[in-house]
Each structure stands twice: as structure tokens, then as C-alpha cells.
Structure P
């Protein structure tokens with residue numbers, strides 16, 4: 001598979017806007033470990049190898065355990081996630097797959113039980129932003145670099 005287009009080069013202003021959004025997200029109420037967990041889960045759903053490759057080291061650096069990363073694809077079956085993480089992951093799954101889920105009430109109720117209104121909006125922005133990045137990377141077939149570990 002080869003890259004279709006370098007979106008960074010094709011529209012620097014668009015990518016500058018996305019980068020500004022990333023900076024803004026760091027100032028919101030969602031802590032870095034939960035942000036990275038969400039980025040990883042959404043990127044799994046969207047099959048974005050570029051973003052998975054980028055955010056796995058970031059997730060570990062933010063304190064997400066390797067065990068959580070190992071079972072993230074089946075988070076609902078694993079006891080390693082606390083109630084807050086489960087609510088966030090459920091909301092991320094629901095919004096990322098909104099065409100089939102319609103953002104169901106049970107996902108929202110779990111979210112509302114764990115997050116105050118500002119946090120709900122902040123988390124939704126984190127979810128929407130990584131979905132946007134995934135669509136750039138998957139849509140334009142951005143190939144992730146190989147990493148020596």
C-alpha cells in the first residue's frame with residue numbers, strides 16, 4: 001500500500017488547524033493517560049496503523065500499562081479498566097461507530113455517571129479529534145514508519 005497524498009504538504013493551513021486543536025486538548029480536563037487510551041481505542045476501531053504506531057509509545061509514557069494496551073481491543077471483557085475508563089471507552093466506541101450505534105442511551109448514561117458535563121464535552125472533543133486524524137491517515141494511506149524497539 002502506498003501513500004496517496006501527503007496531507008501535511010497539500011494543505012499546511014488545514015493541518016495547522018488540527019495541530020492547534022491538539023494543543024487545545026492538552027488544556028482540557030481529560031488527563032493524558034485517558035486521552036491516549038481513547039486515541040488508541042478509536043484508532044483500533046478505524047484500523048489506523050499510523051496513529052496506533054504513534055500513540056502506543058505516548059500511551060505508555062502517559063502511564064497506560066502494557067496490560068491495558070494488550071486487552072484494549074476487548075476492553076469490555078477485561079477487569080483492568082476502572083468504571084471511568086469503561087465509560088470513556090464505551091462513549092468512544094459509540095461515537096466512532098455512530099452510524100450503527102446512534103450514540104445509545106446506555107453509553108451516555110455510563111458517561112454521565114462518571115464525568116461531569118464539562119468533562120463529557122472535553123472527552124467528546126478528544127474522541128472527535130482522533131477520529132479526524134484517523135480519517136486523514138487512513139483516507140490518504142499514510143504509512144507508519146518502522147520503529148526499532
Structure Q
């Protein structure tokens with residue numbers, strides 16, 4: 001069986017995109033990874049409608065990517081902050097890779113508006129693909145794809 005003979009209904013890339021592949025969801029994640037926690041701060045910073053933001057936050061919470069933590073400002077009702085879960089933070093390398101690509105191909109001539117640097121040495125952070133066994137950086141030509149245990153024939 002080849003890749004073209006397999007069903008894509010259980011494709012993990014497709015399932016991931018179903019959870020986080022929409023523009024506003026990724027921008028919520030970007031802001032959450034940069035320390036934004038409150039609904040009004042997300043809305044103001046992203047320029048998104050309340051309805052769209054509420055929908056994306058609800059979906060990210062339901063998926064276990066964000067958690068809600070109640071807070072209350074003096075004289076106001078109790079509201080929720082949104083915090084990344086471990087599952088949410090596990091998307092950090094993918095977000096770094098998207099940012100890295102954008103910095104290379106979509107940035108202003110002056111460069112990117114945000115830099116992510118290593119806290120210890122101050123050097124820029126990069127996403128790379130490494131061999132799990134040898135921990136060496138790989139290019140696409142040094143890797144291959146094969147069917148996994150969950151591969152099913154297309155019907």
C-alpha cells in the first residue's frame with residue numbers, strides 16, 4: 001500500500017489543523033505564548049470580534065490546549081484568564097517554525113517585529129528537525145516517509 005492508497009481520515013496533520021489550523025486560533029496561541037491571558041487583551045491586540053474570539057477560546061479550551069483560571073477585579077464580576085496547558089505549550093516548536101518561515105519570507109525589510117532569544121546567551125531561537133537517535137540536523141532529502149501502524153486503505 002502506498003500513501004495515495006491510504007485513507008486520510010485519521011491523518012494527524014489534518015486532526016491538528018482541525019484544532020488549531022484556523023488563523024484566529026493560531027493568533028490566540030501566539031499571544032498566549034507571549035503572555036496574554038485576558039479576553040479583552042486578546043481582542044484589543046488581535047483586532048478580532050468578540051464572537052470570533054469567544055468561539056476560538058472555547059474550542060481551544062475544549063481541546064485541552066488552553067485552561068481557564070478565574071479572576072476577579074475589585075467591583076467586577078468573576079471572569080476567566082486563559083493559560084496554555086502542557087498540550088498548548090507543546091505547540092511552541094511549531095509556532096517557532098511558522099515564525100521562522102515568516103521572518104524569512106514575509107517580514108518587513110527592516111526585519112521581524114518580534115524576536116525570540118535564548119534566555120541564557122541571548123542568541124536567536126530556531127526550529128530545526130533532528131534525528132531522534134543521533135540528534136543531528138536533517139534536511140528533507142535526508143529523511144523519508146513510510147506508512148505507520150494506523151495506516152488504513154482508502155475506501
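No lab work stands behind these numbers, since they all come straight from the coordinates. This one's a predicted model, so the numbers in the text were calculated from it and none came from an experiment. Cβ atoms are built from the backbone, for glycine too; each structure is taken alone.
Thinking of P, Q, which structure, once Rg and Dmax of the Cα atoms in Å, for residues 61-108 alone is computed, gives back 11.7, 33?
On the way: P: 11.7, 33; Q: 16.1, 47.
Clearly, the read-out refers to P.
Out of P, Q, which structure matches 24 when relative contact order in percent (Cα under 8 Å, 6 or more apart) is calculated? Source structure for this number: Q.
Out of P, Q, which structure matches -11000 when helix-only ellipticity at 222 nm (-39500 (n - 2.57) for each DSSP H run of 4 or more, over all residues; to 500) is calculated? This figure was derived from Q.
For Rg/Rh (Cα atoms, Kirkwood Rh), the highest value in the series P, Q is held by structure Q.
So if we calculate distance in nm of label points 7 Å out along Cα→Cβ at positions 85 and 133 for every structure here (P, Q), which label has the highest result? Walk me through the intermediate numbers first.
Values: P: 1.9; Q: 3.4.
Biggest value here belongs to Q.
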